[in-house]
Each structure stands twice: as C-alpha cells, then as structure tokens.
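Computed from the coordinates by the stated procedures, all read-outs in this text should not be read as laboratory data. In this text, all values refer to a predicted model and were calculated from it rather than measured experimentally. Cβ atoms are built from the backbone, for glycine too; each structure is taken alone.
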Structure P
Amino acid sequence: MEEKGFKIQFPENSNHLEQDEEYFLLEYKGERKNLRCHDYSEIYSVPGLYEHLFYEKLKCNSPETVCAMLEHEVKQSSDDVSELVVLDVGAGNGMVGEKLLEIGVETVVGLDIIEEAAKATARDRQGVYDAYYVANLTNLPDPIREELLEKDFNCLTTVATLGFGDIPPAAF
C-alpha cells in the first residue's frame, strides 16, 4: 500500500529477531532498503515515515497515553496544566509536544540527541516547542545547560526513549 510517497513492508518471519535487529523494507524515491526500527536518523528524514511506521502500522499510542495520564494527575492536584513548564526529553519529531499543547500545556521545550529529529520537528510540527535543543544529556554544552537551567522546569516527559538503552541512567 503506497502512502505519502513511500511503501513499507515487514519481513514474513521476524519473531526470532531481537529488539535491535527488528527491521522493515522501505521503498522511497526509487530506492529499496532495509532499515532497522531504531535507525531514527534515517526514519526522521522521510516525511511521515515515523508516524506511519510506529503509530499507524505498529499501533503505538504512547504520546496520547502519557499525556492523558499527566493531565489526569495534574487535575487531581491543585495545579493547572497550563502552568506546567515541560522539558520533553527524547522529543523526536514533536508528537509528544503536540499532545502536551492539546491538553493545555503552554510551555514545552524539546531536547533530543538526533539532529534529524529536530529537522523533522521543524518540518512537520513547526511551533510546537518554545525551544528545541540537539544535545547529549550526559555531555551538555555549557550554553545549553545554562539556557535549560533558566527555564525553571516543573515537569519532565520522556516517551519511547526509555527502552532499548536510548537514554542512559547518567542522563538523569
């Protein structure tokens, strides 16, 4: 099935594959190649591929789930969702940031280690984040560290980045 100028196909028998070996076949711009499901740089480079792969085909709904849980918990407290100042770690292409805005969060800052994620956010979800940083949390450049400290965050989100060793414990 062709969608958005690309086709994806999953291998017939992939039950034996480890998480870091899982892959799919991508047909895009006349090329066919296998991509691992964790080849984020390449996935983000194709408009709509991340959403199609993980949310439409693999039925991931983590951004909705996590943001709904956050909204519920904040409503149970005396706080207001609009007063949250959120650091979205592993922000990717902005899907979580977009959901945070939908529940009423007014200030969201994105951070990801992958440059292509920032480019995908600028391309697909422009304006979702008040700021977006490309940096490694275990080795933040001083100017970025200083800017983040000035933000006075009172909430941190991280969705889809805690599995598979994407963010090491030292980042926290």
Structure Q
Amino acid sequence: AEQTAERATEAARVAEQAESLARATADEAVEGRARAQLAQATAESATAVITQRAKEVTEEAAEQRTRADKLAATLAARSEELATRTAERDAARTALAEADERRKTWERLLDTQKRELTAELESVREQLSDQDARHREALAEQAARETAATAQLADVRTELTTTRGDLSAVRLHL
C-alpha cells in the first residue's frame, strides 16, 4: 500500500508534470500560432507596404521619366536653336570677313586712284602754272606791243598832224 501510495504520488507528480508539460506545450503551440499569425500579418503588411512603395516608386519613376523626356526635348530644342544661332553667327562672320576684304580692296583701289589723281592734279597744276606764266608773258609782250603801237600811233598822228599842217601851208601857198 505504501508503494502504491508512493506510486500514486509519483503518478500524480508525473501527471502534474505531464499536465504542466501539456500546458507549456499548449502555450508554446498558442504562442507558435500567434507567432505564425504575427509573421503572416507582418509578411502581408510588408507585402502591402512593399507593393505600395513599389507603386509609389513606379509612379515617381514615371514622373521622373516624363520630366527627363521633357528636359531632353527642351535640351534638343535648345541644342537645335544653338546650332542654328551658331550657323547664323558663322555665316555672319564669313559675310563680315568677306565685306571687310572687299572694303580693304576698295580702300587699296581708292588709295591708288587718290595717288594717281593727286599726281595728275599736280601735273595739271604745273601745266596751268606754266600756261599762266606763258599767258602772263604773252600778255606782257602784247601790252608792250600795244604800248609800242600806241607810241607809234602817237608818232604817226603827230607826223600826220605835222604833214597836214605842211599840206595846209602848201595849199595856202598855192
């Protein structure tokens, strides 16, 4: 009986330990289920967050692509405008260089003509000066001739007057 009591006590203790173990196992099972549910909820939440973030990132990437496309289009337009302006500027520089070259050519021609005309003018001035001197000489000679002719005319008049007087005297005598 003592052994039976000991066994019963032992059995009660084992049963108690089994119950405690069963409770611990049940608690662990409940805790495991809770962990599993929490893990599943966390996974679902993480999936939802990741999905939402992926959606946001996709939308943001699309916006950035749109902005990049607009910037690329603007850059292409500006590049084309710059290329056009550069071409226009180069054409203007070329035209300016050609005009400058023509101007220099005209300046050289004008300088040559100016020198030629200046030399010709000097020659004409010298000729006019020579002609003027000759003309003055001729005028002086003519004036001298006229003076001499006037003197001769005066002499002839005087002689004529004398001859008339003589003729009048001869007439009176006759």
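Here are some notes:
- Test item: helix-only ellipticity at 222 nm (-39500 (n - 2.57) for each DSSP H run of 4 or more, over all residues; to 500) calculated as -38500, pick one of P, Q: Q
- Parent structure of the calculated result 9, 35, 34, 17, 5, 0, given that P(r) over Cα pairs in 10 Å bins from 0, in percent is the read-out and P, Q the choices: P
- Top of P, Q by FRET efficiency 1/(1 + (r/R0)^6) of positions 91 and 123 (r between Cβ atoms, R0 = 25 Å, to 0.05), largest first: P
- Calculating mean count of other Cβ atoms within 10 Å over residues 11-18 for structures P, Q picks out Q as the one with the greatest value.
- Which of P, Q yields 1.4 [distance in nm of label points 7 Å out along Cα→Cβ at positions 51 and 99, calculated]: P
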